[in-house]
Structure P
Amino acid sequence: MISDTELEKYLTAGKIAKKALKYARDLMAGKKKINLYTLCEKIERLIIDHGAIPAFPCNVSYNDIAAHYTPIEADTSIVFNEGVLKIDVGAMVDGYIADTAISIARGKDYEYLAKMNLRILNEVLEYFKPGVKLGEIGRYVESEAKKMGLKPIANLSGHKVDRYDLHAGKNVPNVYEPFSPTIKEGEVYAVEPFLTFDKYSGYVKPGKTITIFSLKKIKRIKKNRELDEFKNKIYNTRRYLPFTPRWFYKDYGKEKTLEFIRILKSERFLNEYPVLIEESGGVVSQYEHTIIVLEKGSIVTTI
């Protein structure tokens, strides 16, 4: 069960995450050239200014890049005349997480893709009740997408969320999966259908770009005191949650930060999260909400 105090913190995180996405829309309104670095920095600053911290780096994944892209170069820009830009943000209050995403679509076909994605998400949230098999969530997403001439990304899924834990063991599939676990009262889920057009493969593959990491161990680094301090700073600010190198440029400078990251990677201190790309080049959309499952009616924290 979730206590009143826990519920209040989840709801506060949800309100802040919602504000961050509205702010993102406002920042992009009427603009064709988008500086993704500046966009992410401003979104993350709003989350902090409202009393939360980012649960993960702001993701701004464009067209066939489905997930896990955040910029680390200040001049990272796109000319956005047509396509889909997915903005995925997380806000955390005392470890309690809200995870939510929108798709900004330009062009008739892409606007249709995004609109149907949002519709499917809103409808499937109604199925989140104690006792429902998570595989049935995927069955609904897959079935509805097919009716619309669309296809879910089969190897991307939503996920259970716990305190300080963004991926807490259970996945929410976007296609039918037999023998899946059951939704239980008091659980919290980030639900995120990813869709593309039905002519594409509906699968993602890892790309070469990696700008998001997390710590996987905190063993002392005896031979390099400054590197050990850097590693400790990551742990003290992020624990084992995802981070991006640009968050440390202010304290260490860009070159030293990236060098420290390179060494920590080579010494296997870090998990790496490469960008995920639709393997046949299909443009991907995404919408996401966080939901708390309760016996007498579930609560979507990010609406």
Structure Q
Amino acid sequence: MASKKAVYFFCIDESKDEVAPKVLGKIMETFELTETDIEVDGYKVLKYTDEASNEFYFVKTKVVICADYSSYLPTINEYFEDFDIAAMVNWHGGQNAPDKVLCIHTVGDLASARYSPSNPVPSTNLAKALEHHRERLNLEEFKVTTEATHWSGIVYDGKSEWIEESKLPFLDIEIGSTSESYNNPVAASVIAFALMDAFASEEKAPTVLYMGGVHFEDTITNAVLHKSHPVSLTHILPSRWLENEMYMGEDARDYLMKCIDSIHGSIDGIVIHEKLKREIKDHVEIIAEILSIPVIKRKALKSPESTVFYQ
């Protein structure tokens, strides 16, 4: 098995991020890290090599990288562009945000149809590792959840085109969504251990594009975490961002194909929510015919072992 590389980013200023410093602190307590020659924001990048010779790099930053992404892009592209997976560790918040959650999502901006590359195998490994270590450490009051694809840089007036200026497959991994949860030491430990499992398996579950539904779609989470018949974690496109002219008009298929093309290895099928608008479904059916892949409804994903992906 060829060795692989992951890079993780942590804002270590607790006044700006209550989560990342605690996760990194647990990693530094638990694993034997070494300094590299790479320096970011005046801090040496740290490195851990596991028994399979996989390499994990830990980057300390003064701010959350999406808040000043253009400044970090040159470093990302110089040192980490050929890595297999990257993740920004931080907090989840927002109005009506669920509490006591461990969130994981891919990066993209549906409004401009710009998507970070998605690498399904390590992404799925990380999601499953969050659940494994949550159970192992008895963090019963928390749950692991997938989240709709988005990029937090938009909140900081970032330009969506920056997403496409790096070929590094990016995830956000977060604790949500109150200060009490941010400061839960077991939650921090769960993420710390999970990050080391990005390459725990090379098994590739069926890769599907998820379209429709809500921001936190339990059916998707349950399918990704399914013990025996999982599907891969990749881009999740919720109804509220799909139901506009961009994804319903004449250029919709081009925008959807941009998303599909950003997924390593392409996709084995498309899962659509039953209430997705007819105009979007029509485009999906044409894309599926072009790619010779199946389209199934969300309800079928409640029993992934019975879907066409496992027949």
Structure R
Amino acid sequence: MEEEHEQEKRNPLLDIYRKRYKALLVIPILLLVLAVVQISMQIASTGDFVNKGVTLKGGVTVTITSELAMDITSIESLLVSAFPEKDLAVRGLRIGGETRGVIIEGSGIDYQEVLAAVERQTGPLTRDQYTVEEMGSSLGESFFREIIIAILIAFVFMAIVVFIYFRNIVPSSAVVLAALSDILVTLAVFNLLGYRLSTAGIAAFLMLIGYSVDTNILLSTRVLKRKGGSVFDRVVGAMGTGLMMSATTLTAIVAALVFTQSEVIRQIMTILLIGLIADLINTWVQNAGILRMYLHKKHVQRENE
């Protein structure tokens, strides 16, 4: 006991984490509420809970590359003025640390009109300087619905496995709530950053479910299944392992974001980065707090008996 108090004196944050865990639950609750509000506003303003890219809603993607640096702001302004009523998204393509290309996504527009508009800024483009990908709107919408159904099924089966493993409603619900919170917070931040979700982004959300369940099961198993030491000691022990796992994954993600030239990989890594940061809060503040409250209540009930 004396060693524990000495450790807390040396680490005031650990002392706050031990004593104020109920108050700290306000943080993940607030994040979840804000995420739900943002997604609700997104639905009210656009009709969809996320900004969908061409691969999910249909349209055309034009990728233009150049040996010289390109002024993305000028190209974007040119396209917006040329097609004021069209839904366009313009992103830079970085090669060797410089913007050497542009990716233009749009719905209800002909790619030849886009190329003609861009050529006013860049001059004539040769065939090897651009690529065009087209996706039908009905095919994109159908694909999006099927993917959403697949995610919901994956989430339901994950919840079933967790309930079977723990055979207890409270810790099982805490794991599922943490995973759901990770997804909603990530989706809200993704919307706020102005990204458009592609098929690669959907895959990233599926990966995020796995990462979330991984750390939360680690915590719940260590706290509920292991004996010896106080509940807080077991939480801190699990945290050491969990934070090391998250740190190694975050390091790899940041490295990929810094060095990759692929927009597909960049979107996957961005979603995972947001999700893993949210998972740190939802696992070690929300889930840990719920488990400690549950075990404390269980301990009090046993003493009263």
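Computed from the coordinates by the stated procedures, all read-outs in this text should not be read as laboratory data. Small disclaimer: the values here were computed from a predicted structure and weren't measured. Cβ atoms are built from the backbone, for glycine too; each structure is taken alone.
Summary of values
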quantity	calculated
Label whose coordinates, when helix-only ellipticity at 222 nm (-39500 (n - 2.57) for each DSSP H run of 4 or more, over all residues; to 500) is calculated, return -8500 (choices P, Q, R)	Q
Structure from which 2.4 was derived, distance in nm of label points 7 Å out along Cα→Cβ at positions 32 and 64, options P, Q, R	P
Label whose coordinates, when FRET efficiency 1/(1 + (r/R0)^6) of positions 80 and 232 (r between Cβ atoms, R0 = 41 Å, to 0.05) is calculated, return 0.55 (choices P, Q, R)	P
At a computed 0.85 (FRET efficiency 1/(1 + (r/R0)^6) of positions 136 and 256 (r between Cβ atoms, R0 = 41 Å, to 0.05)), which of P, Q, R	R
